[in-house]
1. Computing percent of Cα pairs over 19 Å apart, for residues 133-236 alone for each of I, II, which one ends up highest?
2. Of the structures labelled I, II, which one yields 12.9 when mean count of other Cβ atoms within 10 Å over residues 53-60 is computed from its coordinates?
3. Using Cα Rg over 2.2 N^0.38 Å, for residues 85-148 alone as the calculated read-out, with 1.10 as its value, let me know the right label among I, II.
4. Mean projected area of the Cα convex hull in nm², for residues 45-156 alone computed as 7.5: which structure among I, II?
5. So if we calculate relative contact order in percent (Cα under 8 Å, 6 or more apart) for every structure here (I, II), which label has the highest result?
6. Of the structures labelled I, II, which one yields -8000 when helix-only ellipticity at 222 nm (-39500 (n - 2.57) for each DSSP H run of 4 or more, over all residues; to 500) is computed from its coordinates?
Structure I
Amino acid sequence: MQINTYYNQPTSPQFTSTRECVKDSLGRVINCHYSDFNRKDMDWEKFAQMLLSRFDGRAENIKINLFGCSDASDVYTLLLHMKKVLGKDFSKLPTIKASDISAQMIQKAKNGEILLHERDLQFLDSLDARQYFIRDYSKPIEQMRGIDFYPYKVSPELTKHVEFSVKDVRNEAKNYNFSNEVFIFRNGWTFMDLNNQNEVTKNLSKNSNKKTLCAIGQSDLFKSNASEFFQRNGFKGIESDVFAAGETNYPSVSIGMPAEKSTYPEFILFEKI
């Protein structure tokens, strides 16, 4: 599971995302609201199966906190895969707490607004799930970085399983008890500096138990020290084929990139020791 190419940092910062991003005076990305459905760093069906197994097959009892939710693409991806794995209707699905630091992104998510491109629609078709997303013809197609994005509205059948709020993961890690819950903060660690990454994992360790499951993303392995800090601060990595390692290593330079190679093995899933 070694992915060390992210230490070969480019000399000229670039960013290839199609969503909102904010850079500091040095051109490093300090905030980004970017996502797609079914991102390829994770096998979402296997992740859904793992969650069900870990919580005794009772999906409605799984408590999930997903931070940095952006437009909720990860949230809907997980819900749709859980529905597929269960083979049941939405009434058996958990309610996911989804939050982001951006009030603007959360308001759009609360309104059920989402922009989808062709790959997103192909994913929905693969799960026979396009009926949960209704094309909004009152709004124009948006083009970003040469990609057409189509305005859609998310069906209440999905949105009723999400509690959206504006939250900062740094504060929540200090104040919220994640015992017996799932903590998901994927591909966002790189937007915190190394001190904050360390503090968040320390606080998570204090506010978790052995049933807590934590998940990060592939970009966090490329461009942050999250995996190492989890393991320094009382967590162990979980060997799993959930990690698919299928995402592009975007050449953006972010504020949370480590200067040296990690001394620990690289994982995206963690539990308390």
Structure II
Amino acid sequence: MTNNVRTYESLAGDGLWRFDCPTEADYHKAWKQYALPREPNLLEMALVGGSIADRLAWVFVSGYQAACRHAFSSAHLRSWVSHAASEDPKGKLPGVTLSGLPSEGTLSGYKVWIAAANTIEQVLVKVGSGSRFDYLLVDCDRPGISIDLFERDFLSSLSQGRIRFVNTPVSGADFVDTYDLGVLKRVEALYVYAAFCGFVLAGTTDGDLVSRGRACLNDVQVALASIEDGDLEHVSSREADARAQGLLARLQGNRLRAAGDWEADRKIVAMYSDLVDVHIPHGA
């Protein structure tokens, strides 16, 4: 995996500016055309996905997809995937369990939050709890899988829902060999920040905003490099965090005229921060 991103100017030369993507399907199509081919350069994937986004819901998706690929590096992800780990905290819906042998078994139960529920092709399903759990990568078109949608004010453009498994067949080939949950939340924030920088840089020529966006992107790159080196350098992450929150503050009043619900969705940048008192559960 490499996070050495080309200069933003060279990416912009590829015509990577904001597209009108009023529906999730519209953005998914554009993301597959322009962002997905940047893999395995995940920072570039997130940046490009943010550049073509016309709203913050798509900025989140772009960062989220890069983060899943970073944390689940051995999984063969084709397109959009959702990390299916959250279970009903009240215990009314049974969690997902594996019956039979790992080499030939079935999944049954619920995961209560998945992103891009209308569009995902695969789910990374957590089975087990505590220190005893596994992850399986499962195609959404398998028998026994159903998804119930629900509406939320936060990221309302993005379909969200719960997934149910009823005797869904799995095999040993579905188990994910390598993943790093310890780094998942940290890199999710950084990739969302990178996508946010792309969103800003593609949406303005204002000198102050451009300068802040470039500085934020540079700090994101430094933080990701330190993580890849095995050095979870807290200072680097905090610098990127501070830059992203400062950039968000400069956009007060939706200065970039983003589509979607700006006032609700701007919290997707703030919610990852240690500097801002915002917490909106959106996953595990």
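1. Details: I: 56; II: 66.
Top value of percent of Cα pairs over 19 Å apart, for residues 133-236 alone goes to structure II.
2. Working: I: 12.9; II: 27.8.
For mean count of other Cβ atoms within 10 Å over residues 53-60, the value 12.9 is produced by structure I.
3. Numbers: I: 1.35; II: 1.10.
Computing Cα Rg over 2.2 N^0.38 Å, for residues 85-148 alone on every structure in I, II gives 1.10 only for II.
4. So the calculation was done on I.
5. Details: I: 25; II: 21.
Result for relative contact order in percent (Cα under 8 Å, 6 or more apart) over I, II: largest is I.
6. Numbers: I: -8000; II: -12000.
Computed on structure I.
Every number in this text was worked out from the coordinates using simple rules, so none of it is lab data. Keep in mind the model is a prediction, meaning the values are calculated, not measured. Cβ atoms are built from the backbone, for glycine too; each structure is taken alone.
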